[in-house]
Structure P
Amino acid sequence: MKRKVDMENWVRKAHFEFFRAFEEPYYGVCVNIDCSAAYRFAKRNGHSVFLYCLYQSLSAAQRTEPFKLRIEQEQGDVFLYERVDAGSTIARSNGTFGYGHILYHESLADFLEGANREVARVRGANDLNRTTAINVIRYSALPWIDFTSVSHARMFSIPDSSPRISFGKMTETDGRRSMPVSIHVHHALVDGLHVGQYIDYFQELLNER
């Protein structure tokens, strides 16, 4: 389900028109997220730490309305989606990766059931097909690197407006676990205020368990 944004009465109309004209409208930030409680919860319950963090990241995105906005390129209209899912890289045992389309469910149990099924499907395939759905956040994982910045490969000939979020290497200091998280968004849809709100929601959700 989606709803078309009333552009004439949208408070961000001028910002949308300004940033949409940029050759590179994406900008990004990197932050360190405290994963101590999330790591303990996932390990205690036998869950994948990555999938649990992915679930809470998507949960935070559902709360952050600009992260659910997308530009439909044919007419250039903006739509607000009721739900956003994950288009995520999934590692394979042969050292390569594939792309999975992981649907968001409010229930953690339902989410993990579908996510684990999709992970198994991708790991059993050899393709590099990526979902054509636009109501996704494009996720990737760099569990080998405690990064401080990230850039992304892009095909500028193909318009896109989906956020990109990357998880890095989890490290432990004085008993606390942290993980770098890179967030890239389309400035015609998302401002720094909204990125800050998303980060706060994500941290709060990870702290809950």
Structure Q
Amino acid sequence: MIKCLITRPNHDKVTSYLFFWSKEIIENSQINNIQFLDLKGKDANKEKVESYLKKQNPRIVLFNGHGSSTEIYGFKDEVLIKTNFNESLLKEKIIYSLSCSSADILGLSSVENGAETFIGYKKSFILCTDKNRETTPLKDDIASSFLQPSNKLSLSILNGDTVKEALYKSKKEFMREILKYSSTQSIDGSDRIVAALLWNMSNQVVLGNNEAKIFS
């Protein structure tokens, strides 16, 4: 059984969206032979993340939350992983960080310290939402256009694809959404949505071994 550690803080609008949309990964009926170690809400803290990384030794880690070029944050923006501090805990793991800018300095440092692969975003991840759906994130069609491509990447890896294949599928999903909004003027702000989707797609990168996969 492959172990997947997933963090799901839930303390503001953005983390609330990530909390609910990442639950879709855990509950996906097509995922087999995966044991999810779900650190949700206040459990997405430094103490528990470090403990799970050391004692449970997950093969893949999915971080959801805020971040910076040198840090990944958890509940109430507590620092979970920090450059030149504890990124060595990611050694021999596949990491997908849905956290702003974390593939910049931290991603490179993680790979240098033994992480097999670090997938993330070199700059900020932009999330556009429908203000009328912010209390029901899973019914927000605009947010879906941003978070389905992200979920596609995670699900692809969890189904046994290589990281390179997963990245291709995610970017293909981004492009599908870009074309959808480019071909219609029925949605207010469609130009801004297209620009944000292009930004996310262009800043989504793989560092380390792009042939890595969870099943040998």
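Each value in this text was obtained by applying a stated rule to the coordinates, not by laboratory testing. What you see is a predicted model; the values in this text were computed from it and never measured. Cβ atoms are built from the backbone, for glycine too; each structure is taken alone.
From which structure (P, Q) was relative contact order in percent (Cα under 8 Å, 6 or more apart) calculated, if the value obtained is 19?
Considering all the candidates, the number was obtained from Q.
Determine which structure produced the value 100 for volume of the Cα convex hull per residue in Å³, for residues 23-94 alone, calculated from the coordinates; the candidates are P, Q.
Source structure: Q.
Of structures P, Q, which gives -12500 when helix-only ellipticity at 222 nm (-39500 (n - 2.57) for each DSSP H run of 4 or more, over all residues; to 500) is computed from the coordinates?
It traces back to Q.
Quick check on the output: 3.4 is distance in nm of label points 7 Å out along Cα→Cβ at positions 135 and 151, derived from one of P, Q. Which one produced it?
This figure was derived from P.
So if we calculate distance in nm of label points 7 Å out along Cα→Cβ at positions 39 and 191 for every structure here (P, Q), which label has the highest result?
If we compare distance in nm of label points 7 Å out along Cα→Cβ at positions 39 and 191 over P, Q, the biggest value is for Q.
Compare distance in nm of label points 7 Å out along Cα→Cβ at positions 63 and 159 across structures P, Q and report the one with the greatest value.
The maximum falls on structure P.
Once Cα Rg over 2.2 N^0.38 Å, for residues 79-166 alone is calculated for every structure in P, Q, which label goes with the largest value? Working shown, then result.
Numbers: P: 1.15; Q: 1.24.
Comparing P, Q, the top value of Cα Rg over 2.2 N^0.38 Å, for residues 79-166 alone belongs to Q.
Which of P, Q yields 21.5 for mean count of other Cβ atoms within 10 Å over residues 143-150, as computed?
Values: P: 12.6; Q: 21.5.
Derived from Q, not from the others.
Can you spot which of P, Q the value -0.43, -0.74, -1.54 was calculated from, given it is log10 I(q)/I(0) by the Debye sum over Cα atoms at q = 0.10, 0.13, 0.19 Å⁻¹?
This value belongs to structure P.
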